[in-house]
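Please treat every number below as a calculation from the coordinates, not as lab data. Because the structure is predicted, anything quoted here is derived from the model rather than measured. Cβ atoms are built from the backbone, for glycine too; each structure is taken alone.
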Structure I
Amino acid sequence: MKLAVFSESEADEAAIRILVDGLLGTTTERPAMPPRRSRGVGAVFSTLRSVIAHLHYRTDADALVVVVDSDRTPLPAEELSSSAEHRRQCRLYRLKELIAETQAQLSEVPGRDPLKIAAGLAVPQVEAWYLVGRDPHVSEATWATGLVSGRPPYTGGSLKQGVYGTDSPSFEVELARATEEASRIVADETLGSLKARFPAGFGALADAVQGW
């Protein structure tokens, strides 16, 4: 399978690919991606349309996985219980809406199947995923409780410290540690725990990927 991974950094993309390959039980190939001028969650949202169009018209990619951090934005909720304002602020809803709108505007390419796309939300950021199996206090439920109380149980800096040993890692350290932790999760068969501890952000992504 030719799979594109699009996230906030190249290090996260490499680690997320390892996790997705673990879900699929195979090693995916990388299609050509358009050049990136900037990184971060804003860049993901601002360039996702062009990335999808590029993969659809200019490559033979089979699928795309998109992941962003939630930071302190609202987490996904049941569709019937979520307000329009909640859906507007939730980054996972925004991703899914943007993906659906973009795919609806694509012209059919003869002999080309529609691109399979799955979206995920790292709560509150992807380093929390990398700590599964190492830190029992890190989970979506713990973070959600902290958001409601106004006392977050950890910070972005403390999560980075837990993974990289510093809250300001170099790219080389970030890439090495992120891929090491992702490989550990797959090798230790901890993907089930990752789904259980992060059901809305990673679990939904995993279900979509495994349904391809």
Structure II
Amino acid sequence: MKEDNKAVILLSGGLDSTTCLSIAVKDNSSIYALSFDYGQRHKKELDCAKKVACYYNIEAHRIINLELFAGNALTDGNIAIPDYSSGNTIPSTYVPARNILFLSYALSYAETIVANRIYIGISSVDYSGYPDCRPDFVEAFQKVIDVGTKSGTEGDSIKILTPLLFMSKAETIKTAKASNAPLHLTTSCYHGKEKACGLCDSCVLRLKGFKEAGFIDTIEYE
């Protein structure tokens, strides 16, 4: 039997996943956190994930080494990270199948430890247009769990929880503040330098969210 309070959470070290973690903690979940070293061009987000896990006294925090293919701006140093664009095209920072792979690992882990839910902090509102952050994707992956796992075929399927899916960045930040989430320990910048660039998609959306939420972002920007 699954433990009703046991959950696996994907923790990147960013604003969204940290807010999602704060919600899981308020849900009285017993947390098992997963982060991924997937060949990203900087390791600052993993350092932040460690700090956030420490803040919440999460002992079960695992960092998985996962080699993903190059050919995108987040894993290939030869591809420039673009500044923010409000267009409808998927940017070069899209990492093919990243959330599919992350959720697959989380699912395997959840079945192994007999957890009943997986938290992932994706949003389909203020985001870069990645296809694996949309409600349709979540619904499709839930179907995969329902029909492709032992627990699912036995009628006791593991559930994907996406508490931020329909939140704007401002709403996410307000939620984080209400939950006392340590946003000062997080990073969002794609460059991963000591100070955030303030120009990439992730930085611009973060700054916009803080402004609309009425809070000051305390991390440093160039």
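Of structures I, II, which gives 0.95 when FRET efficiency 1/(1 + (r/R0)^6) of positions 100 and 188 (r between Cβ atoms, R0 = 35 Å, to 0.05) is computed from the coordinates? Source structure for this number: II.
Each of the structures I, II was assessed by mean count of other Cβ atoms within 10 Å over residues 68-75; the largest value belongs to I. A value of 1.00 for FRET efficiency 1/(1 + (r/R0)^6) of positions 172 and 204 (r between Cβ atoms, R0 = 30 Å, to 0.05), calculated from one of I, II, originates in structure II.
Source structure of the calculated read-out (helix-only ellipticity at 222 nm (-39500 (n - 2.57) for each DSSP H run of 4 or more, over all residues; to 500), -15500) within I, II: I.
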